[in-house]
1. Could you tell me which structure in 1, 2 was used to calculate distance in nm of label points 7 Å out along Cα→Cβ at positions 42 and 266 as 3.4?
2. Can you say which of 1, 2 returns 39.4 when mean projected area of the Cα convex hull in nm² is computed?
3. I have -1.00 for log10 I(q)/I(0) by the Debye sum over Cα atoms at q = 0.14 Å⁻¹, for residues 122-305 alone, calculated from one of the structures 1, 2. Which structure is it?
4. Which structure, out of 1, 2, was relative contact order in percent (Cα under 8 Å, 6 or more apart) calculated from, if the result is 28?
5. Hey, mean count of other Cβ atoms within 10 Å over residues 82-89 derived from one of 1, 2 reads 20.8; which structure?
6. State the single structure among 1, 2 that was used to calculate distance in nm of label points 7 Å out along Cα→Cβ at positions 130 and 146, giving 1.1.
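Quick note: the coordinates plus some simple rules give every number you see, no bench work behind them. Not measured: the values here are computed from a predicted model. Cβ atoms are built from the backbone, for glycine too; each structure is taken alone.
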Structure 1
């Protein structure tokens, strides 16, 4: 009996080896690689900077009498901000004016004496020494008048400094000194700070290697004029207005191997908000955000869903369904892509059928059963814009 079973098993072995393994080819979802307009984009971390910033400081020493603004709001150029006690400076001005009157009286007497000395010298009754002395006294008196007038001008300037006005238009921060304090030009802290509001400046750094790549990409299209700057706020929202690069530093940072770039961007009042209200604009000096450096005009590029792209030690690749529904590996070079959309710079042609669903079941050179892939949940069917 044992010999019979062993004989049957040996006879069935070749037949089992010839039976097909794994069943039918796996089903996969495919999409067609298409050439479509995309906006090239690179992301960096940047900050908002005010173009103009002024620290408000006292120019004379005195008691702070009034604060004339609301902290955190916008002020117009020339608007009154602080008032220093005026009485001491008004008294100094009156004293200077009295000195002018005294000096002018002395000048009058000196001129009368000079005229008398000239008459006496002409008749021979006076000496030349007396005439010279009279002339010297007249000149000294005239100089005293000029000095007294200069003191009046200085006193007027100091009196004017008791009224501290806004040198620029912008948003003013908190006041560091309240009425009753003594303020002076030697104070360490500014009395307040004003920053301009519209336009603002976006400052960010670009690694040297990335800067060279961007220059090669956009130089033929107009350089800095071929790109625009968009910003994404910390809440993820995209600021609606675009900016333009207006400054590229002339040297690269030794510590970071990066170059500083600045762009100007409009910062209008929010709709329905008055400038006198705090937080009237969306962009704030010192604000941290994401900077998107985009091409000003879209370019034609081959795109596929990012889910179709895989990566191993050899780099990025996709599976393409070729003749006979056989899957083939294609090594690719990615352009600027997003989590949803891949821009293919090399490795694919428009019209290629690319596997996007069921990639884990595909083996290079093995047949598959292709069918149109559905859109990812929550995603549009049309290709988006890479960022």
Structure 2
């Protein structure tokens, strides 16, 4: 799908969309509860649909009305279905994989080729160590439990989603479990978010100062009514437009949040004052929009960028290709990316390619509001923010 974005003034108030990160966690906790839970703030994004599909595969029964999901929980030990369709959602895949392993019944987790190519070494090594089935096939992953609790050593520098996935499953086992995170620990705030979500459903977990997660066994999830926070990750694109001079106000964001991407409120002002060095180790999803803003300001050097290669696209390279169309030189190294801002952004003569990546699409859309141009592959926003372009159009009209 192609969209032409007009150069001009954008103004108005944007309500932050609900947090995908928070909603994933709350839905899973509700789907594991013994009773009926109500979760408010669930979008119609493809990632949310993936998690709901996988909850149904576990045996949970849900009904979605607007942005509210009512879910009757189920036991993952008693599931009857084997197919878990994860679409393109990395969170869904990594959160549900340990839950699939609680049962002795086989599970087959499917997803896009890009999703299935992402690293899963942590889970693969656990399965190997416990003699569990873990086979990569062309169309998905074949798994079989039962998973046992106990002590686990996990590299802290990998995605925190591996840690959170184990945190959902291990409290349901008989044994006490301990996750020892080997420093440095990336995205610790998202582990805190999982601790918080578990607590809302009566499950105890503790992340210690020594980077261990303590998970007592024999626990049960209790039903609750909860609301997902506003999403700093997707609000970042409209906050970026504000930083670039547009008259936009974003509402519905909690300043006291566990969302790691809330750091954007500190990073955007830095881009406007000088050419900074920005460490994105704990906020890799912000990289495309920060690169876009730096291209329109003073440039920047981004470090700890290696994880960008294993997202929905190779995000560093994808942004380098698209920013070049605006006259911006980007140098992509092994673990550093340098953006050299031109004196003036030029209007792209070629169509901007979204690389089938929602964050690349939205980051480039931000720059196109300054230059005008055509963006192809705009449908990728359905993954996380289906209403992005309708909101953008409304702001252009100043409604």
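1. Details: 1: 2.7; 2: 3.4.
Label of the originating structure: 2.
2. On the way: 1: 39.4; 2: 18.0.
It traces back to 1.
3. Working: 1: -1.00; 2: -0.90.
Source structure: 1.
4. Details: 1: 28; 2: 20.
Answer by label: 1.
5. On the way: 1: 17.4; 2: 20.8.
Source structure for this number: 2.
6. Working: 1: 2.9; 2: 1.1.
Clearly, the read-out refers to 2.
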